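Quick note: the coordinates plus some simple rules give every number you see, no bench work behind them. Predicted model, so just to flag it, every value in this text is computed and none were measured. Cβ atoms are built from the backbone, for glycine too; each structure is taken alone.
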Structure I
Amino acid sequence: MRSAVYPGTFDPVTNGHLDVIKRALTVFDRLIVAVAANQRKSPLFTAEERMSMLKQATKGLRGVEVDSVEGLVVDYALRRKAPVVVRGLRAVSDFEYELQMALMNRNLNPRVDTIFLMPSQQHIYLNSGMVKEIASLGGSLAGLVPPAVARALLRKLA
């Protein structure tokens, strides 16, 4: 079984994340979507809320498992017998950061590889921070996040 880990903050999960998940499932039999506690970010949603939204958004996608990760992703990946890390790339600005992370992960453990997947063109501009800003300003979230995530965002920001 080919397994991979797709780590991220997912605060909240967007349709761009779901696009990358679906693309990864064409390559891997099992994809562990790992909700990370990112120390550089202050998430709007708790890890439990983010996991719940991800589980609901990926319901029906065969081969997806939602989990949480603390510590080094490379250590987590090997513990879970998933020697590949999946990362989404939207733009050149993402590439510089993601390349640094992939090279550091390789330095930490050369048995873990990183692959980059691009979302479809309709989601290339989308990120969680932008979604939260749109929601906070009363904009439409249609097509940006799953409906349940939009409802959760509106409740959280009310």
Structure II
Amino acid sequence: MEKNNPQDVYIEETFDASRERVFSAWTDAKKLIQWFAPDGCTISFVKLQIKEGGKFHSCVSNPQFGDCWCIGEYKEIIPNEKIVFTMVNAGENGNPIDPASIGMDPNWPGSTIVTVTFSDDNGKTVLRLHQTVSKELAQKTGAYPSWLQMLSKMQAHLNFN
């Protein structure tokens, strides 16, 4: 079960789009692939099953730092309201790995839980993201600014389409 730790990553963004459109950006594979990687990076999926119990295996390719593989499972999906999924550092083969073994901060947890909620606010959508990792560590490692960049890319994608 997700713990409520005030030191975790919490991000709130407001989008000038309906909950349905914002939720779709997270659950439509064609849309997700357009924004779900930090600036200058791309994402590809070996597996992507966006449904409760569905699994994913992704690779974020960074021209400066190389490839970062991740696996996870969608734990909960409530249409237009909530998405909960795990993110686990993995190798290209899809097996979990110790983050330190690939040069990540040794304090980075091998697995985190990400919860994204969507709510209405006068015709706009408020997205709240919670990741079960220290905000300080996420800022230090670049994970926190990566979320901000990805959400900014999602905002641009929603404005463009």
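Which structure, out of I, II, was distance in nm of label points 7 Å out along Cα→Cβ at positions 36 and 116 calculated from, if the result is 0.7? Source structure for this number: II.
Of the structures labelled I, II, which one yields -12500 when helix-only ellipticity at 222 nm (-39500 (n - 2.57) for each DSSP H run of 4 or more, over all residues; to 500) is computed from its coordinates?
Details: I: -12500; II: -7500.
Attributed to the structure labelled I.
For FRET efficiency 1/(1 + (r/R0)^6) of positions 20 and 60 (r between Cβ atoms, R0 = 30 Å, to 0.05), which of the structures I, II scores highest? Greatest value across I, II: structure I. Computed over structures I, II, distance in nm of label points 7 Å out along Cα→Cβ at positions 52 and 148 reaches its largest value in II.
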